[in-house]
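Got some structures for you, see below.
Nothing in this text is a laboratory measurement; each read-out follows from the coordinates by a stated rule. Source: prediction; values computed, not measured. Cβ atoms are built from the backbone, for glycine too; each structure is taken alone.
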Structure P
Amino acid sequence: MSLTKINNLKEPKLTERMAQFINLDDEISAIFRGVFTKANDSWSMLMGNIIVNDNSNPFDIEACHYQYPEYQFICQPISELSVAKLITNVGEDANILIPGLPELGKRESHLNWDESLIPSHFHQEGFPVRRFSARVCSDAQCHDTKLVAHDMPFHPSAFELTRNFLGLEKFHGSSDARRGDLRIYIPDRRGHLVFSESNIRFHSDIHNELSVVGSIDDVPVALTNPLEKHDFEPEKAMDVELWLVTQANEILDYCSSTEWEHRYEAESNNTDLEKLLGIISAGESEHCEFKAYIDLVTKKNAKAWDIDKTVCALSNHQGGKLFIGVDDETRIIGINEGCQKHYQGESDTENAEAYQKAVVKRLQESLNKNQCFDAYLIEHNKLFVLVVDVHKANGLNYLLAMKEAYIRRGASSPKMTPTEIQAFPVARDVLGRELLAADVSSEWEAN
């Protein structure tokens, strides 16, 4: 169960939801931004975004159309089209979704739409946005290639341009789960959280009473009037749960340290070198672990599991930091030499960044709750250290391959016993309700 997402929306429920945020029959002011790919002489939409009513005139946006032999990148304003007509075009299998665009390609026969709430602190205009997404095209194919065409800008990687053009944090090519997706972004102006340098309040554009519930670093927050304020220093707050709720318990906006796709992080730079050096000098503890460089290139390197186990253990405790490139005596030995041996980049920086990506990829593939960490590099005396910043997981975290869970005790990370696993707190949402999950301990015992 998610507080910020509704799955499997179909008609008429889809348009009922959309009608809460926009007049479906009005012509929209919007921008289309999408990528199309060609396979077997036919074009298909790889991914497309429609941004509705973003407080700007769509004709002020610089339209563009970059066409290559196997890719098209298109940004154009949308006019003389309503949301109702747009949804009808999708549902009736119209070959042209929006006038002026290429054909969509082979269509999915049954569309399932998802609605996600993007919080105001993630939007440049400062209000929340509803994102409606569905896989519309079933045959969109792609491969990475250099983009070369007459009178078109050269790009060394189609995947990299796709990522940048669509504003994606990551793009996984043919294995990307969003392949063929159409996403419609509609602003929700009914209410939003308002942040300043020293406090938090809320704004309301509806007559229904709203309230803010939650906590900041375990201090309860309760606001029922738009004029009320609660002290909030963004550069100091670490654990934030703020939820703007209607009388009908609908979430209008939020700021949360645990909603992973749009997770709130303190504004202070967590690569603050002086602070991190202080943590290192204090030595290993229940929240801090040191490792020398660990080879992830050589197959069957048993020590590679140490990274997974440590992050798993910290996430099942109270969170903490794993420093790779520091020895047990708190000496910074760096990862430079190991990275140079295994990655052969043009500089120490390139090698360290390649290692960082390898560690992130390994953890994402190894952990059940794989959004519980951030990884970044720090440099001290020309030596690079990889810092894995681990957050407390919501519910039990464990290693997928080995079906084992670990927890932090002092400066060690022992394997959890079946009794400890059985007694471990279940995952809960922000209102304290248990989230449905499989009985992991029973599953392990069966194996």
Structure Q
Amino acid sequence: MHLRAEGLILKRICLAAALVFATLAGAGAATDQWAQFRGPRAGQIADDPTLPDSWSETENVAWKTTIPGIGWSSPVVWDDHVFVTSAIPSGDERAPIRGLYDPGDDNGSFKATHEHRWMLYDVDFKTGRIRWEKEIARGIPSIGKHIKNSFATETPVTDGRLVYTYLGSAGLLTAVDFKGKTIWTKETGALAGASEYSSGSSPALYKDRVIIVNDNRAQSFIAAYELRTGRELWNVPRQESQSWATPLVWENELRTEIVTASTNKVRSYDLDGGLLWELKGMTNLSTPSPFANQGLVYISSGYPGTSPRPVYAIKPGASGDISLVKDQTSNEFVAWYQPQLGTYNTSALVLGGYYYTLLDRGFLLCHDAKTGREIYGRQRISAESSGFTASPWSYNGKIFLLSEDGDTFVVQAGPEFKLLGKNSVNEMTMATPAVLRGSVLLRTQSKLYRIARAKK
């Protein structure tokens, strides 16, 4: 009996070890790809001594490739395929202008007058050569956009078999294989938001489905589509008018849910589109994307000039209306709340138990990620910077902050602020980079760089 019991225990130990190994192997394989906006860990990259700390237009540049048109989508990477989107006008259109400024009578919104081609590019990871290009759509955009936005701002997603592009300004969700063949296309409608700033919410993947959010002034919705066929699985109306935040599929200790941030409310849905919980108290433009870390999901909204400009840290398991009442800073499901910490464009970064906020005007702040307690207040990054839109990322004990001028500021991670350096590529940049395999894939207004340490 004892021998049999010991044998069963040994089998269980071996099985557990095999499961742990498989889990770790899967996690390692996942971090070797960059399949979505901000990657698998919301900008937190595993330490890798081969990753570069410094670069310029020529230093530590493995290659740089010109990408036609304008697109602020981030690159996504699977194996040796780097995918980016762009919109190419047939004539001269107003060029984006970096910085924070008075955008004029139309609040920066304008209508394009020329035909555009919405494009998907497959760039070779090793060489930078454009392997193929695919025209997704062609026509004059029917909705307006902000002068700093593009008509190709949504970052694609990939499952390693197909790449899925959502182009809200063209009203199309499309699946393309790795040879450039269109597998399916779903028309979703080109729907203008209240401010006519064009779209920016990237799609999200979960198992057999791709999920999109489109908040607009006609009929806002969240919807899920089958990956292989494009068949609509469900479509749920939303009472919203505009948003640029990417939905988060949050796999927490209790369940898997889809968290969305918008102008009126934060909402979470189950995998069939059923509403789980909601939270009031956002600003009238919501761009930062929800992300999870430390067992919490973090929400930010910080349109300039409004109050509050909140950050919320939400616990798993919520249901119903979890909004804070007056003078509350927490409740059963809101772990903490900061009323003036929200950002206009950038999504925050959690690293080593710290929550880092990159304000668009060029300040970095640090709070305790579990409690919201301030670690350090506003620290000026650079008085000369025009502004920050790309979200921060980290590796090797450093935080990287990319300005619209194309300058990446390197800051020491931890409870004390220390500026370590600046890397410049001298061109407007608003896209958040992809970081993997010893490389930083950085997109500027006209080029895609692969930055890597020069081989000696």
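What to note about this one:
- Value 25.1, calculated as mean count of other Cβ atoms within 10 Å over residues 166-173, assigned to which of P, Q: Q
- Structures P, Q were shown, and percent of Cα pairs over 12 Å apart, for residues 254-293 alone at 70 was computed from P.
- Top of P, Q by relative contact order in percent (Cα under 8 Å, 6 or more apart), largest first: Q
- When helix-only ellipticity at 222 nm (-39500 (n - 2.57) for each DSSP H run of 4 or more, over all residues; to 500) is computed across structures P, Q, the figure -2500 traces back to Q.
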